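The data blocks that follow each hold one structure.
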Structure P
Amino acid sequence: MAMKNPPHPGLSVRYDCLEPLGLNVSKAAKRLGVSRKQLSDIVNCHAGVFPEMAVRLENAFGGGADTWLRLQAAYDLAQEQDTRYADQMSGVDRR
């Protein structure tokens, strides 16, 4: 059964990759070969995991690039469904 509100994959990066290894965002960004801002945006849920980043995460922390992309897709789909549901409900008479 799928989760109703899957977490943003940036939370997995933070709590499953960075914290157990004692890495801060700056050190992890260097390890990944990306800017601190780029990684910070992901772990703070302001940006998504895209294919290139998924490969970098796989190489640095494991998990498989496809897994990282599935996490992102599940999150994006849930966000879209929540938005559509809210839009549909905004036109419903709630008397």
Structure Q
Amino acid sequence: MLQALLAGVASIRAQQTRMNVISNNLANVNTTAFKGSRVTFQEIVAQTIRGASRPQAGSIGGTNPVQYGLGVAVAGTDVNLDQGSLQSTNRQTDLAIQGTG
């Protein structure tokens, strides 16, 4: 039971990070030259409670292993570095780089 709660907590924390990144992207959507981010997740390794067994003499088959997933974790936060659209800011000190730079 405790393992299920811990898996839930890990997943909620990962989703909270995702919501924070989305909120930051939305808050800066009108900021000149802002590059949005995205979160990637990874599965936390499952814990084996009981291993598989082979068939015993006179039985039909063996038993499957019992495993509990331990939730997900944030694998990383990546910045979107794709070419953005060029915008005129009407400031002489602003410049834009088009292409690979």
Structure R
Amino acid sequence: KEHPTFNDILTEVKQKMPSISASTVYSILKLMEENGSVVSFEHDGRTYYDSVTPHINVVCVNTNKVIDIEDEEIVGALRRRGIHPSSIVVKAVCTQ
């Protein structure tokens, strides 16, 4: 699964709507974050956007890849403690 940056999203949107401004796309993304449609996380000076489905984002600090891991055990353990995660980010050194 991809984790697009703002520039990735802007490029995709501009292919379909060439006249849309960057500020409009940015405002829409902020609104989507505020209403819980997407979440964002920072890594290496970039903001990545992601779905709100509970999962773990492993950010490989040596390759800059972001890998999704769906682990119901970890998410369940957090929920039992009254924590309802929308985004979990783990930074790691990846061998692949």
Value 15.9, 56, calculated as Rg and Dmax of the Cα atoms in Å, assigned to which of P, Q, R
P
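Using distance in nm of label points 7 Å out along Cα→Cβ at positions 20 and 60 as the calculated read-out, with 1.6 as its value, let me know the right label among P, Q, R.
Source structure for this number: P.
Laboratory data are not the source of any read-out in this text; all were calculated from the coordinates shown. Predicted model only: the values in this text are computed from it and were never measured. Cβ atoms are built from the backbone, for glycine too; each structure is taken alone.
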